[in-house]
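The structures considered in this document are given below.
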Structure 1
């Protein structure tokens, strides 16, 4: 009797990682179909001469098609422009207007890849969605829960971006690269003869190809570019800023303040359109609050407990105590003060290499 192989839809960006993931799934016996999301902006408006790496570019779509043809699998281009703009672009701009520094990759994973795309994959009668993320998804029998573990390659681990995944989403998702190093992925790309084997990685936010966040946000929200006061932590006016969108916590360059000692942005007061600066010592914080919590390895947090907490991608986790406070938020108290805690970024809680959960930083103190 023939046994039907599980059908997997692999999200193909046209890069090396998702291409190797597709090849591995085929080798493992899955029925594989390739899907590429058309996001932001329209490809013909985005394409720049010589631009081959950006995941939204016309060349990236073509690379995904070439890989699919090389592997002998079907490939579909799906239009997700509207939801990407509503859930990622608009959120990105609104957060900057509020004086916060968002992480659009976290938001895209949460609202687009593992929510909207997973729904579409189910409509295509696929059993799983697969991606090229460097993280390990497992079912932990002791916890009776699906968990996310760090990727084997510490330099490429992407578990930080995945903490918002639900139990149902993890159960329907495959990440074949979680146990590989980036070097091994490159070797496999050459072994499979993939046409993108030597392709460079994209380092930019896909919808801001020139990396000029301030100009992008100001174009959509002119209020974010209104000049205002630069003040010290005592409230003394020291100069004028060019719009709060041009600044983020921890920034030193571009303040335009003449002084015998360096100043850093220590806070952004969006309500009063002020940028607050101080010494490097004033950048350090002992505690912070986190909202929009999603628990992964835990069903919830009943009592305070120790955890290692990452406040940004590739940050070495810092030891802290986490506890529930009013409004369902989590209070994080660090054993050692942390530098440049940035509202709008994600705080991800770990126990060893396992993601306990995470959320969005509200404020520090």
Structure 2
């Protein structure tokens, strides 16, 4: 079940399936938060045939029939589901390009006709061009076909029979404090300087920074709490606490002098209008190039830099995991090579 909205009604609709048939019911509200409450509490009632109402339903009769649906129709339905349950960034950066690549390589056939052989050829072809793209397509489309399985459009997920594409491992790019200063010196806007510095000393994601509000910040306890709300969810929907570095505290206190409401944004160009992530990212890249630094450095490198600086100072991998908000320690282990460097340095001191 998922929420949807169309031009026929101003209200959010709950989309669900009964005996394989797509069904919807109005939430009677235009407020997304209220609609989500309705969705959470809604329990669909199965439709029973008249001849079954006074007798026992046979297993074969009770079994939900598989629905035949074309790939193009499923894609639009899945996009609606993602738009209502995940971030717009995931839709734009992962779902849309993955389906676009699939549609470019196979005809618009019935979903149940897409075999493991077809998927294997698609992933192999994508891998020949870009292993990173092939990996993205595999992860994204496998999740989509799992949803098709739940919606009873297919009996098996063809991606289950295909091996995950191997992506060449490379260590994350990070910068030093002196390189940050070089980047800051090549940045014109004070707002961007503040954001870049905050990212470097907190390890916050760009999406978290542009959505940060004043009620996330506690100057008394000297902490930032990354919060989830109806307008924003962190990547793994887990709230976390980040201690405020003195340089970040100075930035926040300077911005707070303007007098802000608890629900207003911390970083903005125009009040109450959220910054565009691509704009911030491009401003950072522009400064990196102006400073003649490694072109592989991008905004997310600031988050890597935060993690690497902590590990090089002897902070445990598990503490870094909590500060970064990783759901799994395996994600944090991409920085484990830094700990090995520390061990080598330690032995060399003997």
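What the table below lists for this structure:
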{"read-out": "Which entry (1, 2) yields the derived value -14000 for helix-only ellipticity at 222 nm (-39500 (n - 2.57) for each DSSP H run of 4 or more, over all residues; to 500)", "value": "2"}
{"read-out": "Which of 1, 2 yields 21.8, 81 [Rg and Dmax of the Cα atoms in Å, calculated]", "value": "1"}
{"read-out": "Top of 1, 2 by FRET efficiency 1/(1 + (r/R0)^6) of positions 75 and 139 (r between Cβ atoms, R0 = 35 Å, to 0.05), largest first", "value": "2"}
{"read-out": "For 1.62 (Cα Rg over 2.2 N^0.38 Å, for residues 27-90 alone, calculated) the corresponding structure among 1, 2", "value": "2"}
{"read-out": "Distance in nm of label points 7 Å out along Cα→Cβ at positions 11 and 307 - highest-scoring structure of 1, 2", "value": "2"}
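None of the figures in this text is laboratory data; all of them are computed from the coordinates on show. This structure is a prediction, so every number in the text was calculated from the model and none was measured. Cβ atoms are built from the backbone, for glycine too; each structure is taken alone.
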